[in-house]
Structure I
Amino acid sequence: MPVPTRAHALYVERSGTLLAVARRPGDWLLRWRRDGRELAWHWIEPDRVFNGHVIASPDGRRVFTTETDLEDGSGLIGVRDARTLAKLAEWPTHGMDPHELLWVPGSAGVPRLMVANGGIPTQAETGRLKLHLDRMDSSLVCLDARGGALVGQWRLPDERLSLRHLAWQRAAGTGTTGTDIGPGTLPRLGIALQAEHDDESRRRAAPVLAVFDGQRLQACEADRPLAGYGGQIVASADGFAVSCPRSNGVALWSAGGRWQGFEPLAEVCPLAVAEPMKTPAALVWAGGRDAVRALGAVEPLPDLSAAPLRLDNHWAALPQAANAAGA
């Protein structure tokens, strides 16, 4: 299905339909079906741009998008009607360049959103050109989703590490996250990082993962340089997996941030967690330049070497049992 510009993230809705949002700075949001049928297009307001990620409310009535105000460069959450995608409200993210956003597990009574402010200053007329990196201000924020009030904000000591993508720790022995870990206990949040240091050697040696334990945000060490660039992050059965396209592999850590190894795969970026047909445990599926790998899998996997496509930043695992509306 053709789209006007590069897409970034995909989101699978409860009905089985999907949302796709333009790569930042972008201007379109699309709802579509798995068969490629377009259901709804929405073009953003003239003084706003999309920042690549979208998520729906637990009841499916609202859609939330990360955005930038082109007038002053400030970050926003757009609150949209899920049916029409029209904007109902917008909330400040208390930073610049907001990217991915996730619901806080177990917060249904007081719904809260975690948002990664990438913190990179940009200007509308220069697109993705990064300007004034000495003024970077990346942060992790928690917002009250009843009206957008700021609940908390956390920063790393290194101001040149941009927080980009998010994943909640998985409960031990299950394919789920959040409240399964224990009553009243917040799981750890993994954040993929992208380094913006002027010095190349420092940038290439920079960490690509940070972990938030509910109180403290801390960068995690690796046993090898990872080019300072974390792509997608997912929660594996053992911890966190971060794709590193510039170092051609997937880096692995425990949920507490302890290094666990590296799985080579050329130009890997999209990651997803899904359950294969013959295995009860969820696996991390990684897409590279010419191949797909499921970390730890033994069954044959698709070979993309002859396919006329190049995988982009993200993909999403679809439920195996889809209703007629989403199939």
Structure II
Amino acid sequence: MKHFLHETDFSKDEISEVFERAFAYKSGRSHRPTNDLFGQSWALLFYKNSTRTRVSFEVGIRELGGHPVILNQDATQIGRGESIADTVQVLSRFLDGLVIRTHGHEIIEEFAKNSKIPVINALTDFLHPCQIYADCMTILEQTGSSRNPYEGLKGKKVTFLGDTACNMANSWILAGALWDFEVSLGGPVEYQPSEQITHFCKDKNLTPSWAHSTDPSEAVKDADIVYTDVWVSMGCEEDTQDRLRLMDPYRVSSDLLRQAKPEALFMHCMPAHPGEEVEQEVLDSPQAILFDQAENRLHMQKAILRNLSR
């Protein structure tokens, strides 16, 4: 059974096809819906609250001619202690696919292990592959590069600032290894990437090209993309004050952004907290492409759904 839990779960040819299809869905959206998921029911099972992920998947399934079934942990028997194995074996008899947004990566792996239908990772604490695919689509779109990530991303430099141990930082490290671009991480020493992502890359025979610096100016030097995320993710609220104090030097300001390449783009997976990880002036600048990123979640996720629905 084919699942999409990690950026590397598709072959090179499949990845190229997914990106090409995402661009085609975007250019042809005025002709929606299609019949690519005609008659299929896909569930969205969310352990975490969501705006962009939930709406983009729900709309995407509908635009492909399918039917989305919205679930959350507390509204299922999982919330009362039913095992994941029992739950997913039952869901496999009702549904054509399952999209999951959860906490620990081991949760989604348990679903996939026991599932007879495709499982899509809509976010775990380890990786956010759908976001990264859409972000890389946005870079290709904005820079006028090839639509193929193996060609259009090669040699670029992406700087990620803030919590460089988070799922987005992990996914950038993995994407850089997959598509041969440089990843520069700028953040406090206490929040450097874990051994988990390094071991994962090695297991996939990938050689990541990333460097970590505690100096934000050094991290953004010559960057094509400057990227950040919230400093306090869901589940980390008890560490809020420590995180805000340690990460304050890594706030993306106009002055810091000017230290990247003159044409550098600013990206953020949202929601943004102006005045914390990024200044409002940066969010309002023409270099910010947050809403293009958000829109491209829809088109890319449709392409991922289509690939797994075969």
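Rule-based calculations on the coordinates, nothing more; no lab input. Owing to the predicted nature of the structure, the values given are computational and were not obtained by experimental measurement. Cβ atoms are built from the backbone, for glycine too; each structure is taken alone.
For which of the structures I, II does the calculation of relative contact order in percent (Cα under 8 Å, 6 or more apart) return 20? Numbers along the way, then the final one.
Values: I: 11; II: 20.
Source structure: II.
Hey, FRET efficiency 1/(1 + (r/R0)^6) of positions 46 and 110 (r between Cβ atoms, R0 = 35 Å, to 0.05) derived from one of I, II reads 0.50; which structure? Walk me through the numbers on the way to the answer.
Details: I: 0.50; II: 1.00.
Computed on structure I.
One of I, II was used to calculate distance in nm of label points 7 Å out along Cα→Cβ at positions 70 and 262, giving 4.2; which?
Details: I: 4.2; II: 4.8.
Value 4.2 for distance in nm of label points 7 Å out along Cα→Cβ at positions 70 and 262 corresponds to I out of I, II.
So if we calculate Rg/Rh (Cα atoms, Kirkwood Rh) for every structure here (I, II), which label has the highest result? Before the final figure, lay out each step's value.
Working: I: 0.93; II: 0.96.
Going through I, II one by one, Rg/Rh (Cα atoms, Kirkwood Rh) is largest in II.
Could you figure out which one of I, II the value -500 for helix-only ellipticity at 222 nm (-39500 (n - 2.57) for each DSSP H run of 4 or more, over all residues; to 500) was computed from?
On the way: I: -500; II: -12500.
Clearly, the read-out refers to I.
With mean count of other Cβ atoms within 10 Å over residues 246-253 derived from the coordinates and found to be 21.6, which of I, II does the value describe?
It must be structure I, since only it matches.
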